[in-house]
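Colleague: Structures follow.
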Structure P
């Protein structure tokens, strides 16, 4: 096995438990990255040559090493892969009554480069690193064996794969793909047709937040912005909301939402608006609309460092408009999946945009990804979903 040696004083994060090593931390004069194959197993060493960890390398990527283990005698193998998949499944089965959850959450489950979402008998897999790609055949066999699933779909239309030198082709690799994925949360069933699926098809990370919104929705007017297929809005309708308005720019997603509303027998209380959220909010403000509950869950406006300034402005505009749509005593659920736009950034964006007729913003609680998206204690990067609950007085 080839070795890569860190520069002096570059081992602190690794010793603290972090799973990434960047290219500028490696002493390439002593142990060149050039010549290594993408995904090749390596031994990571300190500047003095002492063993630090096992991992796999990719000379094409800024993250040049992903750590897979810290025992010198145990390089990563199929037994460890199976054990980690089993441990991840055990956690989810202890949390949820039905097989609908994120089974594997990458570094959060000590499996860098792997995401697995479960929809009953169907698994949707994302492999984002060359090192995990090298295990794909063994991985698929173990996923089927451990879970008893009938189908595996690879969802690989990801920029992260391009950065690793991998193709972006998505495919069904086991069984027969269904016409739609079925997600179940808090007893409510959702069907997500293949034609509208984003990422793995469903956003399990907001399960707890959707439950909190539903608990506040009985008899309320609810605005679900960036609604996708209605995860928030339909939960609110099933909880007894008087009216739910769902806004999304995707007409196919809203069509699926309306179909789900019909199957859930809540169509009478659900209205959809096919438009950009900012435009829709401005039109609702002009019409004098106000809502008791507003859910603001936009896509990531800040994906890269260069997006920071423009993305922050867009978050601020969204907060400004959303707050103007809140009725007195209304509750805002605001979430960000941009790590560069934190809970405190969101609160600041809201605080600076409180309408004049109100005197203050009350922060009632924090939002974060649900427990099937565990955060690695040594990796703040794995906490990607944050937000807050607030009301104006």
Structure Q
């Protein structure tokens, strides 16, 4: 029987990143505010609720089953009470309209307190085990502390992260939540590239996070030597992975077999604290001071610039790069002023290396599974042979007893 895959409606904007605040407890070196962050805006409950209404109306109008909200910032864990209010409102409105809801959060992983736990309790109450927390940690403490220093003097971000992650893990285990959904995402820069393997060990072994992922900074100043370093690091990671798992999903880099983009400006949008709508959160961060031509509307006043959105709805990612490549149109726009023009050719080169090592990893895993299966079969046969020998010895003993009986 043939089954038809439901066609995705690109015009249905049902997934949104909510930039709940531009405030943050860290002062990351690569932050768009630089080292002088002074913006502390927070999204109002009214703006957040209007966003929920907009997403649900999109779902109703386009016959989409559910909406997705990603809590983002700044640092969203600075406003757990707002997230709780948003969730309560979204659940009530979605139930009324017969739609489902999904949530995720992207946090720097340095904050865990009673208010955060209360928010997690509400989330768990609505969604059970479907709690998804992405921790943005850059790597080993040396890298983390260099890239992501704390705003307050005397605090060390790696220490805060280690303490908070231990509490997150305890919470997930206490309530039987899927630990695969407590995961790390690390940005790889030219400076941190030679330490990817060390960071991978730190995440999986020291922090005990099963699922960690890396993504390179597309617009960094890469060269061919970086490709060699990347290859060496991946070789070490693959060897380590094969030793500890047969789960192919644990491979820490996204791999592609075709030109790949995302749904920015289509099914996915992002909203800032004032309710302005962007194709995605990266457009917001990349284009400070030059946003008028990329803002797609404002949810608070109900104005949507559909003509601006058309270029994203009708985008053809295959035209951007004919090679195997992960494409970020926001990075393209930030670096070249054109969503169709890539900043450099290294995106495709990195992906080619990733694909090669992913294929190698899968082959090694398949062999490991086969060897394990054969070893179990051999052990079973050996055990059966031992049982047969024992039975034969028992039979002989019984026969001897029978012969010697009067």
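Any read-out appearing in this document is the output of simple, stated calculations on the displayed coordinates, not a laboratory observation. All values reported here derive from a predicted model rather than from experimental measurement. Cβ atoms are built from the backbone, for glycine too; each structure is taken alone.
Colleague: For structures P, Q, calculate mean count of other Cβ atoms within 10 Å over residues 100-107 and state which one comes out highest. All intermediate terms of the calculation are to be shown ahead of the outcome.
Modeller: Details: P: 24.8; Q: 18.5.
That would be structure P.
Colleague: Give the label, chosen from P, Q, of the structure having the highest value of Kirkwood radius over Cα pairs in Å. Please list the in-between numbers first.
Modeller: On the way: P: 22.5; Q: 23.9.
Comparing P, Q by Kirkwood radius over Cα pairs in Å, the maximum is at Q.
Colleague: Now, a different point. So distance in nm of label points 7 Å out along Cα→Cβ at positions 52 and 268, computed for just one structure, reads 2.3; which one of P, Q is that? Each step should come with its number before you reach the end.
Modeller: Details: P: 6.4; Q: 2.3.
It traces back to Q.
Colleague: Have a look at P, Q and say which one yields 19.1, 57 for Rg and Dmax of the Cα atoms in Å, for residues 44-259 alone, as calculated. Before the final figure, lay out each step's value.
Modeller: On the way: P: 19.7, 67; Q: 19.1, 57.
Corresponding structure: Q.
Colleague: For which of P, Q does helix-only ellipticity at 222 nm (-39500 (n - 2.57) for each DSSP H run of 4 or more, over all residues; to 500), calculated from the coordinates, equal -15000?
Modeller: Details: P: -8000; Q: -15000.
Considering all the candidates, the number was obtained from Q.
Colleague: Quick one: distance in nm of label points 7 Å out along Cα→Cβ at positions 92 and 108 came out at 3.3 when computed from one of P, Q, so which one is it? Write down the numbers at each step before the final one.
Modeller: Details: P: 1.1; Q: 3.3.
Computing distance in nm of label points 7 Å out along Cα→Cβ at positions 92 and 108 on every structure in P, Q gives 3.3 only for Q.
Colleague: Can you rank P, Q by relative contact order in percent (Cα under 8 Å, 6 or more apart) and just name the one with the largest value?
Modeller: Working: P: 11; Q: 16.
Going through P, Q one by one, relative contact order in percent (Cα under 8 Å, 6 or more apart) peaks for structure Q.
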